[in-house]
1. Which structure, out of I, II, was Kirkwood radius over Cα pairs in Å derived from, given a value of 17.0?
2. Suppose you compute helix-only ellipticity at 222 nm (-39500 (n - 2.57) for each DSSP H run of 4 or more, over all residues; to 500) for every structure in I, II: which one lands on -27000?
3. When relative contact order in percent (Cα under 8 Å, 6 or more apart) is computed for each of I, II, which one produces 26?
4. Quick check: 5.0 is what I get for distance in nm of label points 7 Å out along Cα→Cβ at positions 7 and 55, calculated from one of I, II. Which structure matches?
5. One of I, II was used to calculate distance in nm of label points 7 Å out along Cα→Cβ at positions 15 and 127, giving 1.6; which?
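Read-outs: derived from the displayed coordinates by stated rules, not from any lab. No experiment lies behind these values; they were computed from the predicted model shown. Cβ atoms are built from the backbone, for glycine too; each structure is taken alone.
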Structure I
Amino acid sequence: MNKPRTFFHVLLVLSIVLGCLNAVAYISIGMMLPALEQVLADNPTLVPDEFAIMTERLFEAPQGFFVASALLYALEVVGCFVMWRERWTGFHCYTLARLLLLLLPAIFLGWGFVGLGDVMFAVLFILVYLGLMSRMTAGEPGGGNLQE
């Protein structure tokens, strides 16, 4: 059994599942935001005071934020499927989507919405995928799929 390839595929499955869930979540939140805003206006005690500012900023976010987030998560999933075939194009799609997903909250909501944990996990996964992709394609004639 090829352990790096198995680990690579397990990580890809994890990324695909989480990317799909996030895409659906952002589309759902974007569609339900007006109704959620009304519910919270009618029941202000549902949100603790610590989250009041964050909740207000969320309701100020334009629909474009949610649509763009969902599309970038979909691009991430596409990148994972292409990486499954050990194509560098998939890695580039995944990396672009992850980096843009880090910038999106800063663009629409402000830098306070970019979390250090998000940055660390994005960098970690990009570096792990980079190492695994390099390993998967290193032994192939012509340097693997680098000419895509």
Structure II
Amino acid sequence: MHKTTAIIVVNRILMGWLMFFAGIEKVLNPSWSASGFLLHAKTFPDFYAWFALPANSWWIDPLNAWGILLIGVALLVGVGVRPAAWAGALLMILYYFPHVAFPYLEHGFIVEEHIIYAALFMLIAIMPQALEVGLGTYLRKTPIGKIPVIGRLV
């Protein structure tokens, strides 16, 4: 395995690990809710408050928790890496804005960990080496993986 491939795959697995454990703690905690995070948004407060409404929390909370968990699983096992990485990048951008008094941040100016995570997810999504190790490698060789749309997703 080439060094570049190894580094990209290790980063994919690390991000998968991070997301898996962030998601599993939410999924297994029946009292977890995204409302606290959403209701204290500094940037776009009305937009994020809409997601925290009781009428929306029934679908936002499980979508968030299971989305994070499934992104992690996909990156860990190497199936659906590209869609999972793009979803992770979008999620990190959505997480970036609520607690940013833009452009000033608690530990910097404009850039903080969610932007770095989003950039890493995008790198994983566009680098073909990220697909080389994992179950997707085997699935793409099966008859199911030969189906054009499915083959590109796995």
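1. Details: I: 17.0; II: 16.6.
Value 17.0 for Kirkwood radius over Cα pairs in Å corresponds to I out of I, II.
2. I
3. I
4. So the calculation was done on II.
5. That value comes from structure I.
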